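Q: Pasting the structures here.
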Structure I
Amino acid sequence: MAHRAHRWRAAGIAVTAAGMVTLGLAAPGASAATDPRVDLRVLVVDDHIGPVGAITARLKSEGIPYTEVDLDDSGRPTVDSAFLSDTVGGRPRAKFQGVVLPNEAPFGAGSAEQTALEAYERTYGIPQLDAYTWAHPEVGLDYTDANGYAGPLDGRTANVTAAGRSGPFGYLRGAFSFEDNSASADESYGFVAQPRTGFTSYVDTPVPGGTGSGSLLGEYAHDGRRELVVTFAYNQYQQQFRVLARGMVEWLTQGVHLGQDRNYFAVHVDDVFAPDARWDAERDCTPGDIDCAGGGEDTETPIRMTPADAQYAAQWEQSHGFTLDMVYNAGAGEEWKSENGGKDPLADQLLRDKAKYRWVNHTYTHLFLGCVQDTTTVPWSCTKNADGSVKWVSRPDISGEISDNYDWGLLHGLSLDRGELVTGEHSGLKTLPQQPQDNPNLGPALAANGVKWTASDNSRESAQRAVGSSTLTVPRYPMNVYYNTGTKAEMADEYNWIYTSRADGGSGICEDNPVSTCLDRPLDTATGFMDHIVPAEARTDLGHVLGNDPRPHYAHQSNLAEDRNLYPVLDRVLADYQGLFAADTPIVNLRQSAIGAELQNRTRWQSALDAGKVTAYRIGSTVTVTAPSGTQIPVTAPEGTRQQLVLGSTVFGTAYAGERSAWAAPGLLQSSLALKLP
């Protein structure tokens with residue numbers, strides 16, 4: 001697959017160069033012996049309708065610099081030859097390597113701006129992506145009345161053609177489906193049409209009510225220009241866009257650009273060695289929990305893995321080629337052992353298989369590390385000192401929770417990274433509304449214990465931030481597989497309580513929350529978990545995977561116990577992924593420290609771009625990138641690319657999706673990153 005993609009990209013480069021010479025439309029001062037400079041930046045012309053926004057979001061996610069022209073802004077720059085190109089040091093410069101338009105001619109056919117843009121594309125061989133347009137001859141397609149279709153595409157199967165697989169979409173296996181999440185609403189609309197001369201379809205679908213297939217996405221080569229024509233509407237969150245986004249970007253940039261993209265998936269299993277409380281279907285809360293308005297002691301049997309559950313986890317990992325992160329509380333396990341005759345078969349089994357997992361410090365006893373909680377009311381509040389100030393959990397108590405757990409892990413030979421930590425309930429960090437600031441003792445305790453990366457809850461804080469002087473957060477996605485449920489029926493019952501209206505016996509939370517939606521009717525507790533919850537959660541998780549999002553997901557050890565509710569979700573995510581992507585585009589499963597570093601690199605890179613401190617361009621087969629000292633530079637390039645050093649060169653990057661990409665830096669005694677394309 002990588003070889004096929006490499007052939008396409010090499011061919012694309014050759015066509016571009018040859019096109020400039022053959023057409024004789026060289027920029028002022030250029031000749032066959034003078035390659036122009038092409039800046040590694042994309043021009044985005046935006047109409048704020050949707051598809052352009054999806055592509056812009058993808059560019060930003062990957063770290064690709066772009067300049068946006070807002071069609072609704074009366075003060076926007078005029079798109080003319082001076083805006084698009086100039087001369088630097090006597091060499092002609094194309095300021096943009098690709099152009100994203102809302103349709104094929106947003107300035108109006110024959111207008112001065114449209115004419116200038118088309119001349120620029122011919123002169124420098126710059127690709128144009130038409131984010132969404134209708135089927136008509138001006139984009140190389142027949143009208144839909146000629147064995148075509150215009151209408152909803154919900155649930156329909158699309159296929160990557162042979163040209164698409166040997167070209168920009170070679171990372172896909174071949175077929176994918178348009179989302180169909182609601183029977184009562186049309187989610188996708190598009191035009192299915194027959195290609196004309198010069199049009200190569202990359203994605204097609206059987207013509208509804210017609211014969212054969214018609215195109216949904218393809219390349220139209222005409223008049224010395226190349227357009228990627230998309231004839232279906234989409235937004236940045238829809239799966240069909242996320243599946244195709246990588247190929248759209250690679251086509252637009254001809255496989256050479258700043259930024260990089262991976263499909264990430266990591267799953268943390270919290271509370272390992274500890275028991276978890278159980279949901280009470282009668283009181284609709286978790287007895288013993290401090291926020292349980294039903295009150296009373298927890299008399300339910302706690303949920304805790306058995307040795308058989310631990311054996312199953314190890315077997316599941318091996319059969320799926322996927323590593324779980326075991327986030328452990330050793331003190332809770334020791335307490336369990338002391339209460340059960342000094343024996344803990346679960347811990348024994350997990351430790352026998354310890355090398356099969358990654359392990360993360362979750363503090364010794366899962367102590368709440370924020371303010372000292374006053375639990376005499378629901379919800380709880382922060383205890384106050386005599387002077388009215390907040391009473392905080394002390395630095396020694398926090399430090400002891402971290403170090404005791406880490407030391408236990410070392411003693412038992414766990415594969416630990418000292419720099420990683422998950423506090424119980426993400427405590428110590430600000431918790432609204434009761435605790436609007438971090439525990440001031442948390443940062444110093446983290447620093448004293450060498451913690452560089454502490455987990456946060458992405459549903460509360462989605463951005464990475466500093467905690468104290470030496471620690472950054474790693475936001476984690478909570479999975480909709482609840483910690484206080486061990487069976488499918490319990491899971492469905494609690495789900496009903498949260499997602500049904502008061503009239504249907506639920507909490508009504510979904511009615512009060514403007515971003516939530518209530519279920520039409522309560523789930524059947526016997527079938528609702530598998531029929532509704534699993535596909536919904538798997539779809540959400542897969543969306544994160546396809547969104548170039550490295551943030552980990554988290555569940556709990558209770559989800560590996562009893563009915564083992566986590567596995568159906570993970571099975572669905574992995575199976576759906578493998579059905580979409582080729583073998584050279586695997587899921588990337590990073591540990592917490594690597595995820596933290598990835599997020600940190602992205603933040604620094606975006607800051608450098610925003611400050612205008614990055615210069616990147618291509619001249620012929622040489623790419624040069626200059627960024628602030630110490631900044632890691634993300635670059636994607638074809639197979640065969642080498643990094644030029646003062647003495648010699650080395651293979652650039654790592655292979656992924658038929659390309660090479662990496663966070664890179666200039667070599668020794670170099671001020672710029674220099675790459676030689678094949």
Structure II
Amino acid sequence: MSKQRTVNLECGKSTQALYVIGTVINVDIYKPSPPGCRTFEVTSSPGVNCSISNQQNLTIAAQYATRWALSEGILLGVMVDQVSYAPNDRKVTVIFYGDDVGEPIDKMILELTAVVVSLDVDADRDGIVEKNNPNKGSWKWGPKGHGAILLVNCDKEEAAIRGNDNSDDKVSIFEDLGDMSHMILRTEGPNNLPAGYKLNLSISPLDEEKVQIFQHDITKMTSVLGRKKMSAVMDFTKGDNEIHFFAEGLMFPNDKITNLVTINLSLLQSMIYREIPIFTEQVVFRLAPWIMTPNTLGPAEVFVCSVKRNVKFLKEFKSFMEKTQCKLTVCPESMNLSDVWMQDEIEFGYTEAPHKYLNVVLDSPRDAGLQDFPYKYLLGPDFGHTKVTGEKGNSLNSFGNLEVSPPVTVNGKEYPLGRIIIGSSLPNSSDGRKMSKTIQDFLIAQEVQSPIVLYSDWLVVGHVDEFMTFVPAPDRKGFRLLLASPDSCYRLFKKLKEGGHGEARMFENQVVKPVKISEILNDQTLREENAYVQQCINWNRDMLKMELGLDEGDIIDIPALFHRDAEFQRALAYFPDMVNMLVIGKFLGIPKPFGPLINGKCPLESAVRSALEPLGLDCTFIDDFTSYHMRYGEVHCGSNVCRKPFTFKWWNMEI
């Protein structure tokens with residue numbers, strides 16, 4: 001429906017008005033008509049279309065009509081389809097007649113200056129700001145959807161500036177414009193417009209913390225909206241013009257910051273008391289979400305720490321990385337301050353708009369020795385940073401407790417970017433540890449990777465990566481879910497004993513006392529502890545099957561044992577937890593379990609190889625016993641991967 005505007009005319013006078021093409025001007029014919037009037041006629045200049053309607057909005061006369069009876073409620077509708085060449089060059093004349101049909105009683109004239117006013121964005125998501133897209137004022141998901149996208153400009157183009165690019169109201173270098181969303185205010189009309197008109201851009205108080213908009217002049221960028229600047233006024237004196245703006249998102253959505261941002265445009269007319277709007281429109285942006293990347297996406301760079309105690313581990317880890325041919329970055333002790341838990345401090349992801357994508361590291365509230373690493377090393381051109389808050393002492397707020405599945409379809413609903421997975425206490429539990437509500441709210445607010453909450457509080461550290469991971473596969477759903485399994489470990493050890501290997505010992509040549517397979521099988525306390533652990537994992541297994549649409553063929557059990565820690569009264573891995581692995585394409589860096597040697601081979605390693613190598617996966621077992629395992633972590637906990645983004649575009653999701 002065209003935008004409506006009422007203009008009052010007077011007999012014996014010419015009324016001048018600015019007309020925005022695409023709108024309708026309504027004029028009441030009856031009220032200003034002179035006494036004794038019986039009929040009227042309407043004439044107009046070329047390019048002006050007129051229609052007559054009654055009180056029921058029924059059109060009773062149209063263009064080229066000659067003369068019509070006057071009655072109460074008669075309205076004249078005026079539309080112009082051509083831009084004016086000069087001020088007031090589009091005219092409409094209403095002539096009134098009385099009983100003498102040959103002599104007019106009076107007339108009134110409407111003189112219009114027709115202009116185009118359009119606030120434009122990339123509403124069709126092709127990376128180009130098109131003219132006056134009809135869908136620019138709304139947002140719709142899906143491949144046939146529409147609506148502009150706003151990147152959170154959280155990278156750092158210039159090393160000399162402090163903080164992220166969106167941390168102040170300046171544009172340090174023009175390269176930063178590539179991270180922003182382009183918006184153009186276009187006008188067309190005569191070079192000299194009637195005086196007294198202005199254009200006003202505005203945002204609501206709800207959006208001032210979400211967006212900042214810069215006006216691009218030839219030599220400078222000026223912040224005009226956002227950061228408590230609610231409106232920007234520009235004189236409208238020149239018809240043909242383009243004013244370029246660039247919008248940056250200030251923060252990702254959370255429980256307080258909603259996804260949509262609305263920019264309002266008003267054409268203002270100066271009146272005796274104040275300016276009033278005679279034309280309004282809006283454009284709508286959606287803040288691009290932060291997207292987490294699953295193990296099935298290709299790696300771009302791997303990160304690990306170097307400290308005095310992990311020299312042997314690091315040597316084996318580097319050898320493994322040579323096989324993968326993936327870039328490896330080693331964070332020195334001078335930066336990590338003896339904190340080796342790279343996985344727990346940060347989580348890699350990205351954000352994307354049609355014109356650009358940025359890697360973005362999500363910084364946990366953990367803030368241990370690695371707390372400066374994302375600022376000092378990662379933050380830079382096209383590599384952004386954002387932080388979430390939460391209780392530092394709660395280990396469930398560390399990001400070993402944050403994983404994401406590969407893409408899945410569940411009961412006909414597609415999750416093309418996978419689903420985020422976090423660990424917590426049992427549902428409806430009044431006690432126990434939970435991931436911070438602030439973090440959970442942040443993850444939920446991104447919308448595109450609907451989170452699943454598992455039960456991980458039964459573990460001392462409490463992270464989901466201690467009992468599950470995903471690996472790529474060439475068949476079925478394109479991946480397998482790996483779950484730690486005490487039951488499969490006991491079956492394996494029982495088979496070893498029955499085969500005459502009960503005296504074979506685990507942990508040979510390690511710093512802990514070796515233990516025989518028969519001793520493990522005969523330890524009733526250990527068996528009961530693992531029966532409990534298996535039930536906890538089974539609870540999660542059932543949850544993952546339901547929430548990810550999996551069946552048993554999509555799951556592989558990885559032998560594992562746990563024991564109850566006397567101090568924390570929760571479970572720890574009894575031997576290096578093989579499910580806590582690093583996935584680099586087809587290459588798997590797996591904690592070496594130091595199981596018993598049978599004919600020179602570790603049956604635990606053999607069990608994993610036989611389960612995974614038929615999928616085309618390459619297994620490398622890495623000694624992390626003293627450097628990580630004995631400190632309650634494994635290979636995955638001590639490393640991290642920045643992965644390539646999905647080819648699927650998040651805005652094409654059906655939500």
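What follows draws every value from the coordinates through simple rules; no lab data is involved. Since the model is a prediction, treat every value here as computed from it, not as a measurement. Cβ atoms are built from the backbone, for glycine too; each structure is taken alone.
Q: Of structures I, II, which gives 2.6 when distance in nm of label points 7 Å out along Cα→Cβ at positions 302 and 406 is computed from the coordinates?
A: I
Q: Right, here's the next one. Kindly point out which one of I, II the value 0.00 was derived from, the read-out being FRET efficiency 1/(1 + (r/R0)^6) of positions 414 and 566 (r between Cβ atoms, R0 = 25 Å, to 0.05). Kindly include the intermediate steps, with their values, before the conclusion.
A: Working: I: 0.75; II: 0.00.
Value 0.00 for FRET efficiency 1/(1 + (r/R0)^6) of positions 414 and 566 (r between Cβ atoms, R0 = 25 Å, to 0.05) corresponds to II out of I, II.
Q: If distance in nm of label points 7 Å out along Cα→Cβ at positions 126 and 606 is calculated from each of I, II, which structure is the one that comes out at 6.2?
A: II
Q: Determine which structure produced the value -4000 for helix-only ellipticity at 222 nm (-39500 (n - 2.57) for each DSSP H run of 4 or more, over all residues; to 500), calculated from the coordinates; the candidates are I, II.
A: That value comes from structure II.
Q: Computing mean projected area of the Cα convex hull in nm², for residues 198-445 alone for each of I, II, which one ends up highest?
A: When mean projected area of the Cα convex hull in nm², for residues 198-445 alone is computed for each of I, II, structure I gives the biggest number.
Q: For mean count of other Cβ atoms within 10 Å over residues 454-461, which of I, II scores largest?
A: Structure II comes out on top.
Q: Comparing Kirkwood radius over Cα pairs in Å across I, II, which is largest?
A: The structure with the largest value is II.
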